[in-house]
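Here, each number is a calculation from the coordinates, and none is a lab measurement. Bear in mind that the values here come from a model prediction, so they are computed numbers and not experimental data. Cβ atoms are built from the backbone, for glycine too; each structure is taken alone.
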Structure I
Amino acid sequence: MRILYIAPFVPWPLRVRAYNLIPRLARRHEVFLLCLSGSAEEESRARPLEPFCRKIRCIRHNKSKGLLQCALALATPLPLRIAYFASREMQETVRKAVAEFSPDVIHAERWRALEYVPPNIGIPVLCDPIDSMLLYNHRLMRTGNWWERLVGFEEYLKFRKYEARLARRADTVGFCSRIDLEYVQQFAPDVRYVLVPNGVDCKQYFQKQPQEEEPNTIVFAGNFGYGPNRHAVRFFLDMIFPLVRRQIPAVRLIVAGKGAKGYVLGESRRTPGLEVVDLVPELRPYIARAAVAVAPITVGAGVCQKVVEAFSTGTPVVATRLACGDMPVQDGVHLLLADQPVPFADCVVRLLRDSEMRAALVIQARRLVEEHYDWEIVYGLMEQILLDLAGGRVAAKEHMVASGA
């Protein structure tokens, strides 16, 4: 099977879906990767994927152009998130790639990548938006900052029609959470939907040894270029961590991930016990150091990646219900759940003090990940969906070869 994989970004470890799926799909299939990039540095991130792709093409798209396109879209029905990434050059590159590569199926990751696929192209298309932008903006306009509420309101109104229209352009639409899937389904019920969760590499995020863990240590790990993570760490630092420190004065908090220093470095000067780590080669060592991982997500959609990574590493989790999406987790079995500051802080303190509870949660959480969220399992689901879509074209090609046509 030949797969044309289109992404509105350059896949790298923080873009977990493409970065983990492409090497696995390449075991049995040919992959042609087209992606949008903002700089030469971003394009260099694609190098680890070169051995797995027949060809990689990066189309440059600068920030100034994106902002101008957003400004022009303000008075139109076009959502700003779609407008920012609009690229005629990318659309033309997709047309050329179809002619050159003759793919059996197109995999468009995110709604904005689907905009690069010409209508009625004659090739089955899987759009893999992962999360619902409609649901994301619905939550943002209720819990974001004042300016985020304004943007969220505008984007929500636009995506009410636009997301359904996009869904109908694809042959199949995939989401990582049933909550997101059903939210879009109510506006476009006539579309074929599939559920493909995000995953974790259980070999990379292997279960930690007792000597790796440091007592009274909490970790918040993630990409701080992602708005929900910025909201979550602010919520934790302002509303929850002070409550934990009152009960455990020696507690430490590690905030680790891309953009962490730019966003919270100043906090380390006035918050005792706070360690900020940026641009780490991998997050697992910092997750393993902690006795408790936190996911106090208050804005967003889908399933929080930090939850499955902590589950896999063997660090017990305290999370909001929003962070877990539709994961089949049980409070007190796989993790502890709390949505408000006082109960959230109490759960963190309880876990820091109770090693037996931590050990019990870790066993069940790791088992859940191994059974449902390992990338090998997720890859199998995605491969079968793509095979089902491409089946007719692949069979026709095989028939032509067998008949000597």
Structure II
Amino acid sequence: MAKVPEVLIVGQDVQARFEVKKLVRQSQFSISGEAGFGTEAVSLALELKPDVVLCAISEPVARSLQTVDSLLNALPETPIIVYSSSRDIELARQAMVAGARDFLTMPASSEDMARSIVAVLEAEERRRMRATGQTSSWGSEGSIVTVFGAKGGVGKTTIAVNLAVALARETTQSVVLVDGDNGFGDVASMLDVPPERSLTDLVRDLDKVTRETLPKYLTAHPSGLSVLAGPADTLSWREVEADGFRRALELLSKSHDVVVVDTAGLLNEITLVALERASLILWIVTTEFSSVKDSLRAFEAMRSLALPEERIQLVINDTSTVDGVRPKTIEEVLQRKSVWQVPFDRKVRYGSQVGQPAVVGSPTSPGARKLVDLAKTVAGIRPQRRGVLSRLGLSLGNGVRKERQAEPVGEESVVQ
């Protein structure tokens, strides 16, 4: 399993440290230790070598800033986030000048904490890659987020559609949604957009499609999202071979920041391409026993693909008001932690039926809010090949982002 980044908490106020520890745990990061200011903090940091340091800025401020400076001298590659109950801009400026990577005003939410931690980790990773000359390929391809479920009816398409729309609305990134469900894909109908061309047309014309002509094969959605619809006739999928689908994804990833791919609930050739090419796989499972069972079988079947564990992230989606398998039990059976849960929400289901995603039509509903947060979480995903980011599993990082690695897995359960 991917290593969870470890956080060292520094501050003189024990109660304040306790509150920060709660936020870190809710954000699903590990706490390596805690210490007061000065030598105690530096010596412990050298011993534990955490991934991130959270350091309080409190009176006397000079003592706090001196500790930040000493920590940077001891571990120059370890990012430091400072936190304070003060909203004084000058204080934040001083902390950043001292070398802090981010400033958190307390009280903060677990989402704020997660966003900050992941953002500084990603920034440090980019710095290291620049230093070692590994950044030439960054930006050459966007991220591919594949949404998969081991059976039908798990809310896979609903999540993919809402996720893609939220990404387009909530971030400054260019986003395209691909209907890769070669069974009975209905991405276009869920968005109420009438496509003039489809994936079949794009695959047929791949050899002559350019970045300039690519938009002609996509359908625009009011949210700013681009949509590559599946064939209107299911039998037309026979014209789409695995290699053609792979090339289409590669082309789209070179012209968009994020490519979201909806898939069939089967491990067929098209789905396998989407999984193999993914920077991030959102594996959808519901609280129904059959969904858990099918996911377990699918995980076993996919072992031969040798997909990096950190690329597969479990999302539990509660599609019913009827009590089902508890999230903790699902995690135990599948032997992996869920990174997100979306509560049962009839408005999410209704939005799919009327062609208006809940993140647009019912943005304040519980399910829609969770889906927007999930979109922000994956907003900073980048192609594989990352050290710290690989340990995170989810990347997140500049801007909205990233939102967090994962939302705390609490009592609320998941999506439609």
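Comparing structures I, II by FRET efficiency 1/(1 + (r/R0)^6) of positions 329 and 361 (r between Cβ atoms, R0 = 35 Å, to 0.05), which one has the largest value? Intermediate results must be reported in sequence, preceding the final value.
Details: I: 1.00; II: 0.60.
If we compare FRET efficiency 1/(1 + (r/R0)^6) of positions 329 and 361 (r between Cβ atoms, R0 = 35 Å, to 0.05) over I, II, the biggest value is for I.
Output the label of whichever structure in I, II has the greatest value of relative contact order in percent (Cα under 8 Å, 6 or more apart).
Working: I: 14; II: 20.
Greatest value across I, II: structure II.
Compare distance in nm of label points 7 Å out along Cα→Cβ at positions 33 and 201 across structures I, II and report the one with the greatest value. List each step's numbers first, then the result.
On the way: I: 1.2; II: 6.3.
The structure with the largest value is II.
When you work out FRET efficiency 1/(1 + (r/R0)^6) of positions 9 and 185 (r between Cβ atoms, R0 = 25 Å, to 0.05) for each of the structures I, II, which one comes out largest? Before the final figure, lay out the partial values.
Details: I: 0.45; II: 0.00.
Answer by largest value of FRET efficiency 1/(1 + (r/R0)^6) of positions 9 and 185 (r between Cβ atoms, R0 = 25 Å, to 0.05): I.
helix-only ellipticity at 222 nm (-39500 (n - 2.57) for each DSSP H run of 4 or more, over all residues; to 500) computed as -14000: which structure among I, II?
Details: I: -14000; II: -12000.
Derived from I, not from the others.
Thinking only about FRET efficiency 1/(1 + (r/R0)^6) of positions 193 and 209 (r between Cβ atoms, R0 = 41 Å, to 0.05), which of I, II has the largest value?
Numbers: I: 0.50; II: 1.00.
Evaluating FRET efficiency 1/(1 + (r/R0)^6) of positions 193 and 209 (r between Cβ atoms, R0 = 41 Å, to 0.05) on every structure, the highest lands on II.
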